[in-house]
Structure P
Amino acid sequence: MRIHQRDLTDAQKKTIETAINELEHDRQGRVCGSHCKMVCTSCGATQCQCQCSAECPAIPAHLSSDPEKYPIEETIAPLVFEMHRLGVIEPCWSCEGHNGLDGKLWKRPAVWFYCDDVTHLRLLADVVEGLFVARKLNFQWQIRITYSDVECPDTVFALEPERRRLADAKLVSMHEDIRILTENLYDMVHEHARRVKNTL
């Protein structure tokens, strides 16, 4: 069965365009937020983005809601940063993945996040799938609706390796995927957003 492409109304096109425009707005101030007071070695400012990057050693603390007890784990922190840098995604929990005592995969890596617009989810999902189809990722990563507390009325999504086909999966290969996602996500989402916008 062919997937039918419905005709969008002008209002629906405008909604998508508005979502893409929101993504394209430049973030003001530090990516990690105003609480980052590190003095820039390039310009001497404390609110510039000169040195904001996924390699910043302050990310694990600055993007955690409880940096003393629960800093973001080192391997997943760069991906959390790049997702947060998009400005339309709000990471709220992450795990770099862990092996069990037997040395086999026990917990998959994941980033849980809030996202208010389905267009932003679509762009993120398309890019992640594109990286897998291009054979740049070892695993097929997915975006899914995940568990959130009953007291939390908001919907939480997860970016994680697909549960299927994980027999004998190696955590080191998933960590390599995290690196590839980190290096490509931001630029590819913006590039894909421009392509989608041109079809409206």
Structure Q
Amino acid sequence: MVSREGVRPVVVIHGYAMNRASFSGLALRLAATGHGPVYGFEYWSLGKVSSASQRLHELIERICQSHRCNSVDVVGHSMGGLVARYYLTLGLGRGLGRITNLITLGTPHGGSVFSGFGIGRAKIELSPQTPQFRRLAAAPLPDRAALTVIWSRADVLVTSARQARWVGAEEVVYDDLGHLSLLYSRRVATEVIARLSRPPQRG
């Protein structure tokens, strides 16, 4: 956690085979602009997305109770964005209105053709055309969360709009940032901060 008093906590979720330290730079920028406190969510990325989403639910409930707030903002990188999307549309967070803004960075919303090179459950679950992605695609958009998908045409792991897009979400697209560069880019940080600074639009 980056300790800084703010109007709404921010939860950051790392990607496959990474940890919350990958968000250190962005977390400091968020804190410097008055957002947060920032919480890093750790999960076992070799396991099921659904299991991780359950643990995310538990963390968000604890944060809301601790800060006496009704919602948080969430920023997820890569697989972390899928964990948040699952929580919001198919998991325990559905209908609770606990997320005001969900921003994903380089998330394979349509799966990744490179998932076969991974290990663990993610090798199956991140493959395009799996039952999980069909369920996610069929799930209605949440009506109480602002959704932003940030991706890059230069990302070699999420290689196309078909893999990167979440239909109905706002998009920010770059031509020159790699999969990990999305985490560390000042331009991306500026876009994230701008969206977290918008007045909430609750349904």
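Read the figures in this text as sums done on the coordinates, not as results from a lab. Just so we're clear, the structure is a prediction, and the values are computed from it rather than from any experiment. Cβ atoms are built from the backbone, for glycine too; each structure is taken alone.
Out of P, Q, which structure matches -11500 when helix-only ellipticity at 222 nm (-39500 (n - 2.57) for each DSSP H run of 4 or more, over all residues; to 500) is calculated?
P
Please compute volume of the Cα convex hull per residue in Å³ for structures P, Q and give me the label with the greatest value.
For this comparison of volume of the Cα convex hull per residue in Å³, the top structure is P.
Taking distance in nm of label points 7 Å out along Cα→Cβ at positions 17 and 73 as the quantity of interest, name the structure among P, Q where it is greatest.
P
A value of 13.8 was derived for mean count of other Cβ atoms within 10 Å over residues 25-32; which structure in P, Q was it taken from?
Derived from the structure labelled P.
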